[in-house]
Structure P
């Protein structure tokens, strides 16, 4: 695992450059190797195209849902009394106002994970059972993150309790996100809306909470609020039947 090698050499996964070099594109690289040299199925169904025609509103949802998640999380924190509104810097407001632009601009960074987990793995874990395959894909994705708290991802001064709770809460967080990302994938057959939503979850919703809350909530509290705020959006996908079945049927047939 390159993360531990970097950490032992004095680096930290809290550094975005280190993340890019050691983690961001590993799932995509693995998917490419399997597609090219193991299964030899090629890249025709791998979702590299934008497929904007007829799917523009899915892209609009991908870049605005993080705003909704952030707003809902702030309202929940205020209602629960864990945070009292205070002034936020003008630069923070400017950054958050540019949320959709952030989602689009940073999507190439998060493309690597989505190309591996969503555009390849989820279609082949349990073909024809979209809810089960979503849970399992999210579980694999969450466990893949487990080494990060121990190699500096939360900063060098983060307590052990934050590392342990971070590992545990990454599981429901990854599963919830996979429901939304899987919906986007099944409806558009493109990896890009999911990458945009992933970017927004990290860099608009989660980072936005640290900007708004400061030190009032903490790492674990931010993750918990992110999970709770994602729930209404996931329920909307599940209750309307948009759980990824259509794309899974295509992926299952292609894989067979």
Structure Q
């Protein structure tokens, strides 16, 4: 019983699969979660047949390490398969051959496969959005910051620790939506962050903060790529508005993170 209580009150949930299952089980959040499954030889092929492009990622891991983009396209004599890790792309005529190479790279760790969302781009580079949600000193959930993460050229991940660049969301969205639309979208993302935080907190009451990674498709529908329960607060230090970072730090100190 004591061990169960410790698990429930943990401040961090490392398994992406556990977090994904919680979001899929709620009608309020499942519409924002791309099709996600545990990766096996069969599930990866099935997802490629359905979506042509998917991402695979380690169930436990940070900084975008181990994330790969996998694609299938029709060729003259069947299909062409390829996967990209970092900036390196490898191509195969055989799915089984590609899968064998992927499994060697993953070192038999548990991986997930997720429907690929074609990220919006800014000057030819992919970007997604980090939504920071924290408990304030009154123990109420509050969205405290929203920032864009611009991928390094030719890379498939946007993580700052993997070459990505912190960029104001307004700048990234300028070519995709009007000024009023950007404000409305920011409000929607803030609300989504609150819903996700409360959903996870209902099952893991030890949580005090989350970093929600959101992709926008061409219709501006938000897709939850991942939920980090130990998000880096310092990426917000690079924003022009320093009050955002100061508030994030103040809240983090209040619940003992910093």
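State the single structure among P, Q that was used to calculate helix-only ellipticity at 222 nm (-39500 (n - 2.57) for each DSSP H run of 4 or more, over all residues; to 500), giving -20500.
Working: P: -20500; Q: -10000.
Derived from the structure labelled P.
Match the computed value 21 of relative contact order in percent (Cα under 8 Å, 6 or more apart) to one of the structures P, Q, and report its label.
Details: P: 31; Q: 21.
Computing relative contact order in percent (Cα under 8 Å, 6 or more apart) on every structure in P, Q gives 21 only for Q.
Among the shown structures P, Q, from which was the value 1.3 of distance in nm of label points 7 Å out along Cα→Cβ at positions 77 and 173 calculated?
Numbers: P: 1.3; Q: 4.9.
Derived from P, not from the others.
When FRET efficiency 1/(1 + (r/R0)^6) of positions 13 and 93 (r between Cβ atoms, R0 = 30 Å, to 0.05) is calculated for each of the structures P, Q, which structure yields the highest value?
Working: P: 0.55; Q: 0.15.
The maximum falls on structure P.
Given 2.6 as the derived value for distance in nm of label points 7 Å out along Cα→Cβ at positions 37 and 229, which of the supplied structures P, Q does it correspond to? List each step's numbers first, then the result.
On the way: P: 4.2; Q: 2.6.
Only one of P, Q returns 2.6 for distance in nm of label points 7 Å out along Cα→Cβ at positions 37 and 229, namely Q.
No lab work stands behind these numbers, since they all come straight from the coordinates. All figures in this text were calculated on a predicted structure; none of them were measured in a lab. Cβ atoms are built from the backbone, for glycine too; each structure is taken alone.
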